[in-house]
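No value in this document is a laboratory result; all are computed from the given coordinates. Predicted model, so just to flag it, every value in this text is computed and none were measured. Cβ atoms are built from the backbone, for glycine too; each structure is taken alone.
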Structure I
Amino acid sequence: MEQNDNTTISSHRARGKNLGVPELIAIALGGMVGGGIFTILGISVAMIGVYTPLSIIIGALIASLAAYSYIKLGVFYRDEGATYSFFKRTFPQSPLAASLIGWWVMFGYISTLALYSYTFASYAISSTASSDTEWVRKAVAGAVLVVFTLINLWSVKGMGKIEDIMVYTKLIILAVISFLLINHANASLPTLIDDSGEVTLMAILVASSITFVAYEGFQLVINAVNEMDQPERNIPRAIYAAIFLAAAIYAVISLGAILAIPFDEIIRNEEYALAAGADDLLGHWGTELIIVGALLATSSAISGTVFGASRQMAVIAADGYLPRPLAHRAGRVPTRAIITMSSLAFLLVLVGSLQQILEFGSVTFLLVSLLMAAANYKIRLKTGASRALTILAIAGLSMGTLLILYYEAINQPRQLGFVVGLYLLLSLGAWLYARHHSRVSRR
């Protein structure tokens, strides 16, 4: 999934002309390292324990397969609209294709908004007496959504300045957290592996698929296609480098966490896993640093998603595949789309758990990436894509989607019902709007 803005403002930083590879890598990292590690760590450790860093690396390999088709389509179309525009232009005679990708992409963004606001709230109250009170956590999640909704409604320029501060500060804090955790390790990998019992490859692959949403955001590079030199060279360099760096950051932090913090502490407090047990390990200031890092990372992700995805929603609505009133703008600001996205994200927070939201986001990211791979395969002679690599991407992304669904069917059928139910509603909405669009077009 990606965030779209037809102005020259990135959802994570103000962009100038002729962006080079370092700037493009920063844009992608700003999108990916947006709270993902704070969100996925507890759930992954609960599933596979010491093998969490390995699942993160496998997730990066799957993300690289997904990136392959985005890169080929991005270089070929050179369209800032990315996912939605690529699919609509590849299947121009199918209103259902355009409507379906539009609905899935938008609700994928809404799920990431819900995920990051939920994680923000979990860390914000982690050191208080209300740390395990669900209604307090959800109220705080709603409050942070309101704050960044108002910021996006009032001042695009102010939002951009806040984003600059958050993006670069969070990367520094994450580096410090990694050092502190590894420096305070009280276990070794061989010991943890010996004590972990049997963990199957299937379990590791399932964990990689469920936590795949942590790599959402590399597509932001494509939104800058009109502001860079030599996109055919710079897009792939920036995206692959950013995925590698994000994987390294995630892997190092997760390694430090499993070496330094007891597993039962991480699992018992999976909503704020990095802060769990850190007070005894790092002291008061170390714990506060972790909390500040989590709040900055999730705030950055919330602000950037509201900014970019609301503009994508307005474009899709203007095309007739979402309610027309959502296309309304006050100046250049899509006010109704901003309010609608935040409201739906809060509704998802109210009705879903952290794992339900995480799984819905990962399934959406996998499905949308799979559709991009299918589009790339359809026009592979035009994009110059390798047939073998494109088929491998389709297979890998299909496997990831099926693994999540299989895991849910076996272990948590009610959560599977939640995810499938949401997709049935989304697909029904997409179908109805595709029919309406077809009728209007024939008049």
Structure II
Amino acid sequence: MKEIYMKVKEVNRVSILDQLKRKAMKQKRAASILGVSVRQVRRLLKIYRRDGTTGLAHKLRGVPSNNKANPVILDAAIAIIKERYADFSVTLAHEKLTEHHGFPYSRETLRSVMMTVGLWTPKRQPHPVIHALRDRRASEGELVQLDGSPHAWFENRAPSCTLLVYIDDATGKLLHLSFAVSETTNAYFLATRAYLEHHGKPLAFYVDRHSVFRVNTTKALTARVEDSNGKTQFGRAMDELGIELIFANSPQAKGRVEKVNHTLQDRLVKELRLNRVTSMEEGNQMLPAFMEAFNRRFAVQPRSPVNLHRPLSPCDILEYILVQKHHRRLSTQLTISYGSRIYQIITDRPTYAMRHATVVVQEDTERRVTILYNGGILAYRIMKHHPKSEIVDSKHVNIVVDQVKEQVRVKPSPNHPWKQPQLYW
């Protein structure tokens, strides 16, 4: 005998309809109890008299839906995911299947199928930490969040590097991306110059307390104050350009750029893999197209249509601003020390006129050194070079250690004792 599945609501109708069948209850009273119309009560009673209890079960129960997904299409999608998108998230895999393979079903349909075959496991959500929300700025260019994200962007196809990210606070739009070896002042100078030439000057950059942006030691605040007035080289350059630097007190404070870093470490890594990018140079060439597609999908409309980016003025000569500038005092022999080198000034002026004079040592992003005195360029020659060990930032210790390990790694020769067969007696 075929089993019949009925809901509690349907089972409860049996006793009422049985009383109606025996004429122990009025149809109007039954309609009030069941919460339906009198006409519906007559229809149910007719079915009950004809088919009995089985007639009250829903006729479509157990019948496949007309909108059921085609298992052939789902199997083909799973095969494509296993071949090309095995480690993709459900959302990203659905985007790729929809764009490139014509997948016709929703993301949640794909999610349930991937969970069934074991390609996706729901992640346990961490206990939420409540932070005070901050409204987006009203206009594009009013506040730009800036950060560097060290990561294995090219997986095992190239060494780890850093992605410099510029994102607008009002729109969530990626304004600039560039790969750099590490998060250094020169790297930020190069990226910022490309950003300013393309978009103009924003009102403010929102940054963390990295040593590129902020002097974090009390000793540095008292040493060489004449160099930067307690500011880093990046901070001094932003002052000259009229761009305010705002320092975040925590990663959550600049959550927009931190969140997009996390998203890029998933999406961008997979895009680089699909495009078979194997170097930073190739990656930088691919980034503009990636940013355009990313912004088209995720950017939002600002509350104000006014773009607050300011055009560069004739006084904003970036090749003279986005450089490192240091003050040095000439010795009696007209020498200065800079960057583990001794520079000897060559001049036709009387030597006594320049003794103990203050000069500006200017180093550009290509590490070319220019020495300026009263606005003029001085000729020099390098007398001595004393190489020193560089101080490695905490963000890049692992990268440097891996590089050193690769340099000192020595493979044993074929006749090394370790290579010889072991004899056991």
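Among candidates I, II, the computation of helix-only ellipticity at 222 nm (-39500 (n - 2.57) for each DSSP H run of 4 or more, over all residues; to 500) that gave -26000 used structure I.
Computing FRET efficiency 1/(1 + (r/R0)^6) of positions 90 and 242 (r between Cβ atoms, R0 = 41 Å, to 0.05) gives 0.95 for which of I, II? Computed on structure I.
When log10 I(q)/I(0) by the Debye sum over Cα atoms at q = 0.06 Å⁻¹ is computed across structures I, II, the figure -0.23 traces back to I.
Taking distance in nm of label points 7 Å out along Cα→Cβ at positions 322 and 378 as the criterion, the top structure among I, II is II, with the largest value.
69, 39, 32 is what came out when Cα extents along the principal axes in Å, for residues 74-273 alone was calculated for one structure; which of I, II is it? Structure II accounts for this read-out.
Supply the structure label, taken from I, II, corresponding to distance in nm of label points 7 Å out along Cα→Cβ at positions 98 and 338 with the calculated value 2.7. So the calculation was done on I.
With relative contact order in percent (Cα under 8 Å, 6 or more apart) derived from the coordinates and found to be 34, which of I, II does the value describe? Comparing all candidates, it corresponds to I.
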